[in-house]
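These notes open a run of structures that come right after.
Just so you know, all these numbers are worked out from the coordinates, no wet-lab data involved. The shown structure was predicted, so the numbers you read here are calculated from the model rather than taken from an experiment. Cβ atoms are built from the backbone, for glycine too; each structure is taken alone.
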Structure P
């Protein structure tokens, strides 16, 4: 079955809702520019609350290796999602506790994604001036080959309404949702009904 990750979690209440629906991973955003950003203390509280029931992923950008490892140790999170302009060697230094998020709009972007080390890889839509969380969908046909090479997480504009088709086209290891399950007008909280709908679609669709 395809796994799902819910990103942009800002409180333990939403973390619990995701876990109860079977989310394999929960994303906690530490990028200052994000409307879903939390501080390190909140990230630590969420990670401690979740424990081993799901993988807590810290979404970060352009950190040094030492700072990134310190964040993992302090928060107790499971791994890092590198959403900045990190080069392949920066990812390699953090394996196996990190994976690269790559913004994809062209075949050249796909080739660049392949060059990053590690079994895990996330692809997101490429929007000028944004690191992610835009609500824009990626080109599913374009990124489809990556799902045959890597344990691919597909992100970018997924919703309960389109995630079934995305899974059918791409057949990823995991799908990642943020804005698609938020309370309208509030990027910091998740809508329980949309979370439920998203999880039901993911569980009902088999790409194989």
Structure Q
């Protein structure tokens, strides 16, 4: 199965996944976090699935932001950061393809419908435009996964894919952040770059 998590070159810090950036240890940690998170979405109740799916996605957005902003977790503990604000912050930092964050926003919109309306108990009762958003974002990642699937399954798959994508980009951002902050080699390259581009 081929998943497409890329975006246009030059618009974001990382526009595609870099295999050589993920070490064997980080890949094992990555696999473990996927397994742990996905064990929570084996849920029959649609409302609970929407809430848990959105929480999994929000945690992935938090991980991406924490990889870039050193004191991010402390910041959100002492501030009123909504899921929407976190998505917008991640989008404005342009760390990974912004379409992935738009997909996270589609998940958030479906979650909000369940959270704010007691009479919505099934994905089929959500606004058609929100389910269409989920479908369209899923099609961008893997066209085959949208064929003959109900809204519930589309939502679940989008949560899984966006979690995987954001976690992968999180590893890239962590590596780069460590390199910039801790490597003497980076400072030497930066000095050389500054000298070469003085004008």
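Using distance in nm of label points 7 Å out along Cα→Cβ at positions 16 and 136 as the calculated read-out, with 3.8 as its value, let me know the right label among P, Q. This figure was derived from P. From P, Q, which structure was distance in nm of label points 7 Å out along Cα→Cβ at positions 32 and 64 = 1.6 calculated on? Answer for the origin of the read-out: P. Of the structures labelled P, Q, one was used to calculate log10 I(q)/I(0) by the Debye sum over Cα atoms at q = 0.14, 0.17, 0.18 Å⁻¹, giving -0.75, -1.16, -1.32. Name it. Structure of origin is P. For which of P, Q does relative contact order in percent (Cα under 8 Å, 6 or more apart), calculated from the coordinates, equal 32? Clearly, the read-out refers to Q. When helix-only ellipticity at 222 nm (-39500 (n - 2.57) for each DSSP H run of 4 or more, over all residues; to 500) is computed for each of P, Q, the one that comes out at -22500 is Q.
Look at FRET efficiency 1/(1 + (r/R0)^6) of positions 48 and 176 (r between Cβ atoms, R0 = 41 Å, to 0.05) for each of P, Q: the largest one is in P. When distance in nm of label points 7 Å out along Cα→Cβ at positions 24 and 56 is computed for each of P, Q, which one produces 2.9? Label of the source structure: Q.
Can you rank P, Q by FRET efficiency 1/(1 + (r/R0)^6) of positions 96 and 184 (r between Cβ atoms, R0 = 41 Å, to 0.05) and just name the one with the largest value? Evaluating FRET efficiency 1/(1 + (r/R0)^6) of positions 96 and 184 (r between Cβ atoms, R0 = 41 Å, to 0.05) on every structure, the highest lands on Q.
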